[in-house]
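Values in this text are rule-based calculations from the coordinates and carry no lab data. Here the structure is a predicted model, which means the values were calculated and not measured. Cβ atoms are built from the backbone, for glycine too; each structure is taken alone.
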Structure P
Amino acid sequence: MQLVVARVGRAHGIKGEVTVEVRTDEPELRLAPGAVLATDPPGTGPLTIETGRVHSGRLLLRFEGVEDRNAAEALRNTLLIAEIDPDALPEDPDEYYDHQLVDLDVVTADGTGIGRITEISHLPSQDLFVVARPDGGEVLIPFVQEIVTEIDLERQRAVVDPPPGLVDDRAETASSRETDGT
């Protein structure tokens, strides 16, 4: 199974280093020197990480064979992809890989279906489930303990306790009509 672990940003300096946008919870494992990563677009890789360091809060990588700024800049926006064992689990029992969560059914505690997770969006402040609704719509659900109360991989579902209006805006519309007098 393949997992996008980073996106190459701009070149840094003149010796072939690049900034990367980390998209994995395990950068020390997935983005370590010696790691060989596939790429998207495929014609730019595979790339082998030669060195890595943190500078001003950003991860900088240098790849084997990328010797100067021009070669580094040519990699900009390339996705870095790691091969992972689909049966491997994170060490922390409350952590999950994206591939474990995608395609889970999302239901409320009473079993009401909301939809199916199609993607995990990793934002700086929190992760979001992108959930496709049966009616063709989409809802974003913050992946926080207060809202996502249970992940049941065996039953292939995520149980949520959404605040009013998060997954069903009809309640807000009805209450706004009552206060408007319409």
Structure Q
Amino acid sequence: MSLTEREGPVRRLQGMLKEVGAKKLALCLAGKILSREPINREAFCSLIVRIWKVQGGGGVEIEVISTNIYAFHFQSFDDRKRVLMGGPWSFDGALIVLEEPEGKGAINSLLFNSVDFWVQISNVPMICMTKDIGKFLGSIIGEVREVDVGPSGDCLGKFMRVRVAVEVDKPLRRFLRVDVLGDGEETVMPI
């Protein structure tokens, strides 16, 4: 008898078992602390719970995956959402990149290369102070999550605020260069 014969055929996970696992996965986040040195795990675990002010029944359970990579198991969808939307987060001067595990939830396949930031775009011409143009300008920077608008639905003030997913493994942009009227005249908008 060979080892392959002993191990038997590939078995399929039953639907009900997958559903339970998917519900648990929906309450999880994976995080990586972008530091060249290993961080103090105990200090991180005790401090991040207080910083996040997790309210749910059991709060959050933190599992160490590897050096500076953690799994966060929340008891409440609201806590998980608030933590994810409340970023960016940092610990000891190092950025924490949070990811939502999908599919099987394989943490080793996550890239940990994108963080949502509110970006302020200055020198925006008045003709460009709309939500749709805010989405366009933000898309030059990264994937747009939200555009800060006033009660009228348009952008107000001296600058535009856009929440975008910034790729943290690439250099940051310093400004946007846009031909607003299509007349060949470039408008420079500092970020």
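One table, with the values for the structure above:
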{"quantity": "Comparison of P, Q - label where distance in nm of label points 7 Å out along Cα→Cβ at positions 18 and 34 is highest", "calculated": "Q"}
{"quantity": "If distance in nm of label points 7 Å out along Cα→Cβ at positions 10 and 42 is computed and equals 3.2, the structure in P, Q", "calculated": "P"}
{"quantity": "Structure from which 1.37 was derived, Cα Rg over 2.2 N^0.38 Å, for residues 106-161 alone, options P, Q", "calculated": "Q"}
{"quantity": "Parent structure of the calculated result 3.3, given that distance in nm of label points 7 Å out along Cα→Cβ at positions 50 and 90 is the read-out and P, Q the choices", "calculated": "P"}
{"quantity": "For -3000 (helix-only ellipticity at 222 nm (-39500 (n - 2.57) for each DSSP H run of 4 or more, over all residues; to 500), calculated) the corresponding structure among P, Q", "calculated": "P"}
